[in-house]
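Below, each structure is written out as structure tokens.
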Structure P
Amino acid sequence: MDAGYDAALVCEILDIGPTVLTEWRFAFAGAGLSFFGLKDYSQRQRYLTVDQEQAVKAHFSEHPARNVDEVCAHVLAEYGQSYSPSGAAKLMRRLGFEYKKPRLLPSQADEATQAAFIANYEALMKSLAVDEMVVFSDAVHPEHQSRPAHGWFPKGQKTALKASSGRKRLNIQGALDLETFHFTFVEGEKINAQTSKQMLEKLEHNNPTMTAIHVFVDNARYHHAKILQPWLDSPERKVKLHFLPAYAPHLNPIERLWGVMHKWVTYNRHYATFGQFTEAILGFFRKTLPDNWKEFRDTISDNFRVVSLKEYKVI
């Protein structure tokens, strides 16, 4: 630094951080060169060359590493360099990688069909009368099982979650109004055409002032059941079914509601009995959802987009 090098360059040459440099300057001012006597010195790990790093980058771009152990093994086998797990992680970040899960996308989703659905939905919303409403419907089957999830816990503490021994599950069919976040649902021993009819009847009963209730559903067989058609075709019927494109669950916002429900109710929580589990699930829909719906609006929305595999590196 006395020769005129700036602090950033000195840090780069010595491979130290600015905080360490500051400490060294004060130590030198007080103790002189004796402060810098080498203690327990050992040669540091060598680095890969620029060409070797680019080769590593090309290799893992085509053959993604599942963990840093695979990175360490590859570098050792190909270049004779022994990297620690933390060193391998730094190497991968420096090469432009990040540790994440690939997104799971439907392999058969049709882009044109998705685009047509979004256009039709937007046209419907623009022409919606004041006495019409739109809901998204689906079924969910939460199983009485504890769900471990990531969280912040004290370092060194062994953390566990009690497992549930049962295999019972709830069967809920619901419909969500994104404007008001009113959630209409029914329970059943199983989800079929009969529970679908009960839920649709409940929708009409709970919304007597509406002249049309547009219900978006998936292509489950019970939505096309013959026993449901006479009821749907009745002249006084307010319900009008609209079918989502096949293999496009991302176009049904209620799917996101199920995810929010699990985060609030089942993640890192143990319910000793199925009754307690049921009470917690139903309590979320009856109490938590209406009390906190403004908090959920950004997550559960109709901000639709076309999902295309062309936008992703498919592995």
Structure Q
Amino acid sequence: MKYNRRTFVKTGALAVAGTAVMGSTFCSSVEKGGVSGLQLYSIRDDMRADPVGSLKKLAAMGYEHVEHAGYSDRMFYGFQAAEFRKILDDLGLKMVSGHVEFVSRDWDRDLADFSDRWKYTVEDAAIVGQDYVVTPWLEESIRAGYDEFRYFMDVYNRCGEMCRKSGMKFGYHNHDFEFSQKFDGKSLFDIMMDSIDPEMVVVQLDTGNLYGGGAVAMDVVNRYPGRFENVHVKDVLPADGEGRFESTIIGEGIADVRNVLDQIRKTGGAQTVIIEQESYQEKTPMECARENLRILRNWGY
């Protein structure tokens, strides 16, 4: 699942052709009181086949916010940033957040500067109207040793400074290894939380992924109150194999999602709540997207 997700984020959904009228005014940032949206990886096959038609279906369901996982070669699902912004605006959708992998080659140590690729990535994120630029993976080379890991946490802070200049925040989205891999008995997640500047870098807590690393969402939330303004709401069920889990409709798994979200919000977090589901238990991805939105709204999100 991780490999497929990383491949999708890195290559995008480019089997698309289409044109759109360019240009539109920027819409406002995250509305007061918080927003809820869908990570488009949840409907990845639909987005590959028909991105515009899929977005229309989401808008008809009542979605107003989405998070992408389909940016590559300065294109969002086959459209340039301004083109895709126009499509979203016409449907009443806002791309509140986006996933694109920040890798070691995006930072030149000798020049102490970011790669052109990353500069374009941030520029295009601003054009499409994002509030968050989120990297959903951490290269094995970056976490090969404590010193290297800490070095890149400082780079993350610099990336946060860069994004802030464009009115956005930089973020990191966890999987499971951040909780199971340790240096001197301290998990990568705890080292990260101690190392990053919360004014510069947002940790987008995934409430389901962490179970594979032996963590429990409520414990993490209570340990770091007020640190999770952007949350991936994901529920999970035990899957085949010890210590393995698969996502499911929120509220139907073991992640105690509602209480976790409520606890995060009590401490000032969860201003942005992003639904993600990657396994569907005989339902279609679109059916799950509709059901998840209904449940989240019933919970007051």
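Only the coordinates and a few stated rules stand behind these numbers; no lab work does. No experiment lies behind these values; they were computed from the predicted model shown. Cβ atoms are built from the backbone, for glycine too; each structure is taken alone.
Here are the numbers for this structure:
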quantity: Highest-scoring label, criterion being distance in nm of label points 7 Å out along Cα→Cβ at positions 123 and 259, among P, Q; calculated: Q
quantity: Answer label among P, Q for the case where log10 I(q)/I(0) by the Debye sum over Cα atoms at q = 0.10, 0.13, 0.15 Å⁻¹, for residues 51-218 alone, calculated from the coordinates, equals -0.41, -0.67, -0.87; calculated: Q
quantity: Test item: Kirkwood radius over Cα pairs in Å calculated as 25.4, pick one of P, Q; calculated: P
quantity: Per mean count of other Cβ atoms within 10 Å over residues 75-82, the highest-valued of structures P, Q; calculated: Q
quantity: Mean count of other Cβ atoms within 10 Å over residues 147-154 derived as 15.6 - corresponding label from P, Q; calculated: Q
quantity: Which of P, Q yields 2.7 [distance in nm of label points 7 Å out along Cα→Cβ at positions 187 and 251, calculated]; calculated: Q
